[in-house]
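For reference, the structures are reproduced in the following blocks.
Derivation of every value follows stated rules applied to the coordinates shown; laboratory data play no part. Keep in mind it's a predicted model, so treat the numbers as computed, not measured. Cβ atoms are built from the backbone, for glycine too; each structure is taken alone.
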Structure P
Amino acid sequence: MSLRTGFMLVVVLLIAALAALNWGLLVQPTVMSLGFMQVTAPLGLVMLGLTALLAVASLAYVFYLQGSVMLETRRHSKEMQVQRDLADKAEASRFTELRTYLDAQEQARSARNAELLSRLSARIEQLEASVKARVDQSDNSVAAHIGQLEDRIERRGAPADINPQL
């Protein structure tokens, strides 16, 4: 219970206690002036009735305000849900665009990698052919040198301790 509600409850209880303790005075008839005429009635009951009428009117006003606030809150809640849905759709659209962009970037990267791989393979094949040519050339040079050395050895005459079979 809030402080305001507790205070209102205490005031209502005080009014009810005063009315119960002073019931004899409240029901005692007196002459009252209504401005344009005079009436004989119990002034206490009239005042208590007016207080009760004011309390009922205040409660009706509070209920009306509470109802209008609830309706307004519901309307705002619906508007917020619509805005949330719009934001979700916009976010999904951004995710789709990002996905498309990332896919395009991945395809471009894959194409660059394929091109680099083909150029690298061509370069490796070229270097391989160059190395093979040099190895062949080196083999030929070594064979030529060995052939020249064998020719020299044969021309001079082979010493007895050299074995050409090894």
Structure Q
Amino acid sequence: MSTNSINNTNFSIREMSEHHWPMVAQIYQQGIDTGFATFETEIPSYEQWNRNHISSCRLVGLGDDKVLGWAALSPVSGRCVYGGVAEVSVYVAESTRGIGLGKLLMEELITASEKAGFWTLQSGIFPENIGSIELHKKVGFRYMGKRERIGELDGIWKDNLLFERRSKVVGIN
């Protein structure tokens, strides 16, 4: 995949494998702990996570062979008409947030998604997750609208902002 340098730190973006799962799960837990990254409240087993994510579009950001972030796609529907539409997940370790690793992961994920034939990527983001909103805008996602009170998290009904990116390579331009 790729190797990049940010603030004198070398990062490589690689395909995720099962052996990355313990570190991926730890970063996922950090996202859960924020209260505004996901509706999930517990880390799934690797088997469950594996079933729910597209195998061709799973990436990790590595620094010194340690997972510092990850990105993956999930199908939005089992209906064939939506076969080229996927939902984005991107998580960066607390210690690495704000230095550009999320952007590198997203750029590589977009490239991988287009090679795999996806024409639309979607993200549902909590309004208070400003970092994620800004990241999505930087890599070409546009705001589509707000789903009000779409789900409940810890007894609080939450809104979700819908962002979308259309491929310039695959399908609709």
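When you work out percent of Cα pairs over 21 Å apart, for residues 11-98 alone for each of the structures P, Q, which one comes out largest? Mind dumping the intermediate values first?
Details: P: 62; Q: 29.
Max of percent of Cα pairs over 21 Å apart, for residues 11-98 alone: P.
Given that distance in nm of label points 7 Å out along Cα→Cβ at positions 51 and 123, derived from a single structure, equals 2.8, which label among P, Q identifies that structure? All intermediate terms of the calculation are to be shown ahead of the outcome.
Working: P: 10.2; Q: 2.8.
Derived from Q, not from the others.
Here distance in nm of label points 7 Å out along Cα→Cβ at positions 91 and 147 was calculated and came to 8.2; which of the structures P, Q was it taken from?
Details: P: 8.2; Q: 1.9.
Answer for the origin of the read-out: P.
State the single structure among P, Q that was used to calculate relative contact order in percent (Cα under 8 Å, 6 or more apart), giving 8. Spell out each step's value before the answer.
Values: P: 8; Q: 19.
So the calculation was done on P.
Quick check for you: by mean count of other Cβ atoms within 10 Å over residues 83-90, which of P, Q is greatest?
Details: P: 10.0; Q: 20.1.
Comparing P, Q by mean count of other Cβ atoms within 10 Å over residues 83-90, the maximum is at Q.
The value 18 for percent of Cα pairs over 28 Å apart was derived from one model only; which of P, Q is it?
Numbers: P: 73; Q: 18.
Considering all the candidates, the number was obtained from Q.
State the single structure among P, Q that was used to calculate distance in nm of label points 7 Å out along Cα→Cβ at positions 115 and 155, giving 6.0.
Working: P: 6.0; Q: 4.8.
This value belongs to structure P.
Out of P, Q, choose the structure whose coordinates give helix-only ellipticity at 222 nm (-39500 (n - 2.57) for each DSSP H run of 4 or more, over all residues; to 500) equal to -8000 when calculated. List each step's numbers first, then the result.
On the way: P: -31000; Q: -8000.
Clearly, the read-out refers to Q.
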